[in-house]
1. Using the calculated result -0.44, -0.53, -0.95 for log10 I(q)/I(0) by the Debye sum over Cα atoms at q = 0.09, 0.10, 0.15 Å⁻¹, pick out the matching structure from I, II.
2. Using semi-axes √(5λ) of the Cα gyration tensor in Å, for residues 3-138 alone as the calculated read-out, with 33, 18, 11 as its value, let me know the right label among I, II.
3. Taking 25 as the value of relative contact order in percent (Cα under 8 Å, 6 or more apart) derived from one of the structures shown (I, II), identify that structure.
4. Where is mean count of other Cβ atoms within 10 Å over residues 91-98 largest, in which of I, II?
5. I, II: which one has mean count of other Cβ atoms within 10 Å over residues 35-42, as calculated, at 12.6?
6. State the single structure among I, II that was used to calculate mean count of other Cβ atoms within 10 Å over residues 19-26, giving 15.4.
7. When mean count of other Cβ atoms within 10 Å over residues 11-18 is compared over structures I, II, which one is greatest?
Structure I
Amino acid sequence: MSTLLIGLDDTDNDTSPGTGRLARDLMALAVERGLTPVGVTRHQFLVDPRIPYTSHNSGACVALRGAGGAADGAFAFDFVAERAAPGSDPGVCVAEIEAVADAVTALGRRATREIVTKADAYAAARAGGLDLRELGGSGLGVIGALGSVGLHAGGADGRFIDMPGLRALGDRVALDELAAIGITVRFEGDRAGEPPAGPCCTLGWIRPRLMDGRALLPLEWSASHHAWIPVDRQQAKQGHSR
């Protein structure tokens, strides 16, 4: 079994569901095809008036486990081509995580702070032998698709917007429930050094960070909730991106 990454970006328009939603649907279809879901991560790129995007310039990466290598993810090209919104500029990248070179991760990091071109993306993909395709419009989505794959493979950038069991968590959960679905917690704030007694109050929004190649959830103690609460709770109302 190997880990397969499918990056996608620029799949939506002003009125359609966002790229993150399409990535979640893609993961659900992958499960139907016999692949094992790992999760979907969101990756934020540079927001600049020179870059076209819907509301936030972010891409998504779907991580799966399977035995067929990159061929297992080939269905994603047709899926995104058929489901991308009118007027969008979709791009998709499919790669085994072991094949993602450091140069691709470096390109993803560059895209978080400066403008990256399609030529840059294709050069990095060719050098690493990755399957990167534009599927309509201007095809600018190839930049975020490749960047999302690179950042996920680097293991230190992004946020899990879906993983098995994540969206089924209740309002108050025991810490071992988080561990059971693969979330590592990190305690911060005044009580960080105390024994982790008490539940986690999810506030209806748990989105772990991708750190050290794992899903990491920073928590801090809330006296008003008498529970640990997510440090990243203020980002619950992010919009979608192209």
Structure II
Amino acid sequence: MRTARFFVPAEWVAMSAEAFCIPAGSLHKQITTVLRMKAGDDISLMINDSAELECRITEITRSAVMGVIAGSIVKKPLAPKITVCSAFTKRDTFEWMLQKCTELGATEFVPMVTDRVIKRAKENPTRLNLIIKEASEQSGRLSLPVLRDPMTLGQAIGHTNGMVRIAMHETGGHELPKIHKTSELALFVGPEGGFTEAEISALEGAQAHIVTLGELVLRAETAAVAGVTKLRFP
């Protein structure tokens, strides 16, 4: 059986004492009521620092789950770093995009309001960050992607200064450029209907590579997932 993995606040872990304490709350309930874990069971805890702590529960009370830290696993940061600048779509498709791109290794998300955005996802940062957190736990990540506040296209272009910009466009684009693992990348994905010509011109003016993945027109959320996949696994 796979060991359960959870991201937790750093203050719940005492590295010097090689111990942890999870107070009463949603995670305590998940461990005790949903997963029905008990003393002696193993869990993994991450504090968003590229290390996974191998832990064992020693005591469970109504107020806390307590245990010891038996060891740790350290992994190299995901490469390349990919910031996904994605225009808003419907709530369910936008949330699906966040989940899948997190599983594929995106390191940052910038929601965008662009000219053709019609149905803007309801902005509930708590829910969106929970989706990112759960996808990170499930996929074996040791650090959480950052979710930025919504931006305009111009603001997103400014935010990605110093990154290699790549914009998905259904027509007139080129193949993906050769990517170095040490590069920091910004993947721009439009809404349903894609970017307008004026927006493509703005991206070109910012030295973005305008890219088409093939002859088929992809849904916005599919384009984001396909783009991250190509960048992570060229």
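1. On the way: I: -0.37, -0.46, -0.97; II: -0.44, -0.53, -0.95.
Traced to structure II.
2. Working: I: 22, 19, 13; II: 33, 18, 11.
Structure of origin is II.
3. Values: I: 25; II: 20.
Going label by label, the one that fits is I.
4. Values: I: 23.9; II: 19.4.
Top value of mean count of other Cβ atoms within 10 Å over residues 91-98, among I, II, belongs to structure I.
5. On the way: I: 22.5; II: 12.6.
The correct label is II.
6. Numbers: I: 22.8; II: 15.4.
Derived from II, not from the others.
7. On the way: I: 19.4; II: 12.4.
Going through I, II one by one, mean count of other Cβ atoms within 10 Å over residues 11-18 peaks for structure I.
Values in this text are rule-based calculations from the coordinates and carry no lab data. Quantities reported herein were computed from a predicted structural model and do not represent experimental measurements. Cβ atoms are built from the backbone, for glycine too; each structure is taken alone.
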